Structure I
Amino acid sequence: MNSSEKIPVGISSCLLGNEVRHNGGHKRDSYINGTLSRFFDLEPFCPEVGIGMGVPRPAIRLIASDGEARAVGVKDPAMDVTDQLKAYTDEQGDAIAPLRGFILKKGSPSCGMERVKLYNDKGMPENRGVGIFARGLMARFPLLPVEEEGRLGEPRLRENFIQRVFIYHRWRNLMAEGLTVAALTDFHARIKLTLMSHDQQAARELGRIAAGANPDNLDDIAGDYIALAMTTLKKVATRKNHVNVLQHIQGYLKRNLDGDDKAELGETIEAYYRGEVPLIVPITLLRHFFRKSPDPYIERSWYMAPYPGELRLRNLL
């Protein structure tokens, strides 16, 4: 990927500072507009404005009705905009299809990804709803990395989402260039260590899927592969799995390190496991050793450098 290339990512318009909220306000997010905007080409969507509700407008909420969520007016329950929001979601399909990720507004009856207030038949709110637009978006584009801006404040969830965006972007570029058996094999080799940090069993299964590809079944295999890969990557990587990956990488250096270097690397990985240093510390030390003793497999792996270092995501893991 070209380092200057920005990745197209959809976003709830209010998070960019656009005054599209029902009360005429916005919910500008400083991290998104500062750090992420340097790497993502953020494309705004506002379902409620998109269906012509205007600004300002009556507030809406989700109510449970006959086993589904309906978006109705807070003051005027007779105002039901559910079908319009669903139609808007369908109409935006061509605009959403090229995107590599989507950031949604937490708690919104149109854009909320999870735990949106859903009012039961007694008029009591339960945090189990999904915004109408968000539900349609995730159903139509199940591979698309989706996250809420509120969850991006948690370092592990932030890193997880951004990692998924970069990997999905690489996959989509690979498909655009023309997938081959060799290209699929290379993609898996590059992503294997990353998959291991999320789920080692799934990583092995993905290896078996990729190994079974041939020119006659490539399309089916590729579909199975990326579906399981993106599902696996949704699982937040654990410290234990990272340690297993770091020790696996360490094995590629066993013939090149002297006793002191081996001890230093082992101690640094143990310090990470105990939570005394962030993940970037053992990663940086490994990079140092591989500069002295390059390995072609490790150089091509995305685990060591999954996204631009300027994001500093591993400094907090």
Structure II
Amino acid sequence: MSAPLQVPSCSRCERPSVLHQRYSGRSFCNTHLIDSVHKRFAKELRRQLDLPKSGKTTTILVAISGGKDSAILLDRLVKILGQRRDVVLIAGCVDEGIDGYRSPSMKCAIELAEKKNVEFVSISYPELGFERMDEVVQKMPLIGKKHSHVKGMAPCSFCGVFRRQGLNYLAEKTGADVMALGHNLDDMAQTVLMNMQKGDLERTLRLAPHTSNPIDGLPPRIVPMRWIPEQEIHATAMALDLPFFHDECPYSPGALRQRNRDMVARLEEDVPGSRHGLVHMVDAIKELESKTSENVRPATPTPCPLCSAPTSGDICKGCEFVQMLKEVSE
């Protein structure tokens, strides 16, 4: 007869652990996991959120999607800032138009906002002048025939651009001074690796947080969960019994980020702490760049002549994609 499975105890108490941190060697029960995540979140929030000492009201647009990351993002911001009279939290969600995915996730986002007594605002792609993602995906093969650089491009390339413009629209509509994003440690490490693969120093230097170097025309982004791994976010959302949608976007398989997600996971498995190292490296690069006599940051974005969105090109990426979609619709 086999021996019963031994569940390790929490490193801070005698209760059974629900999660083990390989990079630290510690284990946590639900209570101490929530405490650990909260402390790291609060510490990073203090570093990134620069509230005016005059008492002027600061409006924060909290980007939520109905998933676990944004659930923790809104929950912790309400926990830390919800009682402050000089802070207004608004939950903003973008409806991409993906049947079977966005509707149930939007339902979770609305439920969370109501539960936390936070104003909820949303915008859909058609309201922004974009086509629903289900329609975009159907037209992408036709676009690829006309534009070779689009051939083989994943739907995420279009969706990411449209979604950013949606969040920017909501930020302008609500008069947001700051935008909070739910990027976790895995997300950040994946982005760093993707930028390295492309040799894209400009994107690396533009990575959030933007506290000390905001982008003209846009509210600075903060990412208070940037040091918290995805697994710990998921376990904490479950421990707090927050409403969130579990399924992933049906168009994400095959995307470059998904491949980098696997690579980062393998790196972390082989060398615990690799995710932290990748993000620390970018912080070091940004700090080094800020001290150089010849600043290498990209030129300040200018308004797109077609929609006024900030862009470093002749027109913004959103308008470029819209023109491509119109070509195959005529």
Structure III
Amino acid sequence: MPTAKKAKLQYEAGQTAYPMAALTDSGDHMVFTGQANPWSRRSGYDAVIRPDGLITGGAITPAASGDDNKVDVAAGTAYIGGALVTFSAATDVQITRGLTTDTHAITSITVTSAGSIAAVAGTDGTAFSETRAAEGGPPLIPVTSVELGQVRTTSITAAAIAASEIFSVVGFHTERFDYPLWDTDYANGRVKLMAALPQIHAGGVTKKVFASYATPIFGDIQKSSDFVPPEEAYSVSSKQIYGRTLGSTSSSLSAGGFTAYLEDGITDPLVGLAGEQLWFKFFSDRYKSAHILCQGILGITRSFPAGDSIQTDCSINAESVGKNIAA
């Protein structure tokens, strides 16, 4: 049976930084995972998530010159390969029309990792298709490029591009870095997108999702007691009506906490981290790997009694319940 003497409490005393790198697709094109977990949220170490995609600008318009089969592209910015790419405006970008009887053609206007605007021609056909690389469909674009929009033509005859032939609906013709949106799972070190990414890049793959993050280095809180993990509390309310009672339940998240005994109450490392978002580990048996993992803002309330140990009541103000880690 675990006893208080066997228990151990640890806190996020430091961090190990991981540079910007591609996360690993879990296979569903929605969940992308880092090399290590959990991820820190301490100020200055929070994860930076950068899916490939357009950030600003990049609007496609008919060529101001009026020349046939050409469009202009506004300057803008994009994330590609985890880096910020700034690209200049481009004029008279040449698109490709269909040939002979294959009248329908789609040209993707892209920006490369070098910041260059490029037109990538699809395979022409007798009708439009939404299938990449199919006849009449949009092309598969390079992995290191971002699609800004598409130009769709239905005639083989050279002519000025009309505004109605330019398509830039986000998620269909335009890749934005912030679409789809995502949730960050700090405990498991992963990003979960709110929709699956389309496989529109060469080789039938999705765009890349990049991130930089830090993992915690845990140190012991050597003199501590009374750990309480953040947990959900449930309550029941009722209302009497004619003939019966209506009941309902609700839940709320309670803060975790513990008591720490300090050296001087001023220069202790734990005191210096008050107000920071930190990870904590609690082992009911220090000789086993099973533990509770929780993250929250550290709050402290110090007391300096005469002739007794200096101590602080610490709160763990969490956004989610503590997680039981069996091994």
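Before moving on, here are some points about what is shown:
- Source structure (of I, II, III) for distance in nm of label points 7 Å out along Cα→Cβ at positions 119 and 255, computed value 7.1: I
- Computing volume of the Cα convex hull per residue in Å³ across structures I, II, III gives 225 for structure III.
- Origin of the derived value 0.50 (FRET efficiency 1/(1 + (r/R0)^6) of positions 55 and 191 (r between Cβ atoms, R0 = 35 Å, to 0.05); candidates I, II, III): II
- With distance in nm of label points 7 Å out along Cα→Cβ at positions 103 and 247 derived as 1.0, matching label from I, II, III: II
None of the figures in this text is laboratory data; all of them are computed from the coordinates on show. Nothing here was measured: the structure is a model prediction, and the numbers come from that model. Cβ atoms are built from the backbone, for glycine too; each structure is taken alone.
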